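What follows is a set of structures for review.
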Structure 1
Amino acid sequence: MTVKKVTIRDFMSMKKNREKIVALSLYDYPTAYFADKAGVDMILVGDGSVGMTALGYNNTVPVTMDEMIIFCKAVVRATERALVMGDMPFMSYQNVDDA
């Protein structure tokens, strides 16, 4: 059975209809897999979660874009339905054109 992927348009419709949106901050395959199966609408892969929880940094500053991509890919592989959004690490871009 094919599962419909949640989109930005779905969020716009949910907001308009005053529906609740379920979002979690996750950074690993197994947790994302079960969150997706439970019906979570959006998963945020945050540089804080990745850097301080998964990688043991004292803050988010050392997190690189390459590290974020690895964790984002793992979460994307685990999900069929949820929209996945990843943070861009601190100073990974200098202006709007770089972003």
Structure 2
Amino acid sequence: MIGTDQNFNYLVIERHGNIRDMLYLFITNGFIPTITKATTICHSKSTLIDNIYTKFKPNKDISSGNLTVDMSDDLPVFVLLGKPTQSKRIRKVITYRPID
């Protein structure tokens, strides 16, 4: 897992090749960005410059997002990783009796 304040705005990725290159660098090394909404919100613009990259398998239970706070225009980001699910074991009861 990598947490970044990278100052590459993913909201304008189609206009800047260096931003696209940075994203591809992470992805080709197996790191997937978990934050998809703006992380800095000002009156005139919003940016997505903070991110948390994970190398976990896509089928893992992952939740991520931004926390809304009034103290700053930079929103804190978070990621929650779920526990791997365990298969339910079926209990088998065997009763023994002595053979006469």
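Quick check: -9500 is what I get for helix-only ellipticity at 222 nm (-39500 (n - 2.57) for each DSSP H run of 4 or more, over all residues; to 500), calculated from one of 1, 2. Which structure matches?
Of the options listed, only 1 reproduces it.
Of structures 1, 2, which gives 1.3 when distance in nm of label points 7 Å out along Cα→Cβ at positions 6 and 62 is computed from the coordinates? Could you put the intermediate results ahead of the total?
Working: 1: 3.2; 2: 1.3.
Only structure 2 yields this read-out.
Going by relative contact order in percent (Cα under 8 Å, 6 or more apart), which of structures 1, 2 comes out largest? Walk me through the numbers on the way to the answer.
Working: 1: 32; 2: 25.
Structure 1 comes out on top.
Between structures 1, 2, where is Cα Rg over 2.2 N^0.38 Å highest? Before the final figure, lay out the partial values.
Numbers: 1: 1.16; 2: 1.77.
If we compare Cα Rg over 2.2 N^0.38 Å over 1, 2, the biggest value is for 2.
Read-outs throughout are calculated quantities, based only on the coordinates presented, and are distinct from any laboratory measurement. This structure is a prediction, so every number in the text was calculated from the model and none was measured. Cβ atoms are built from the backbone, for glycine too; each structure is taken alone.
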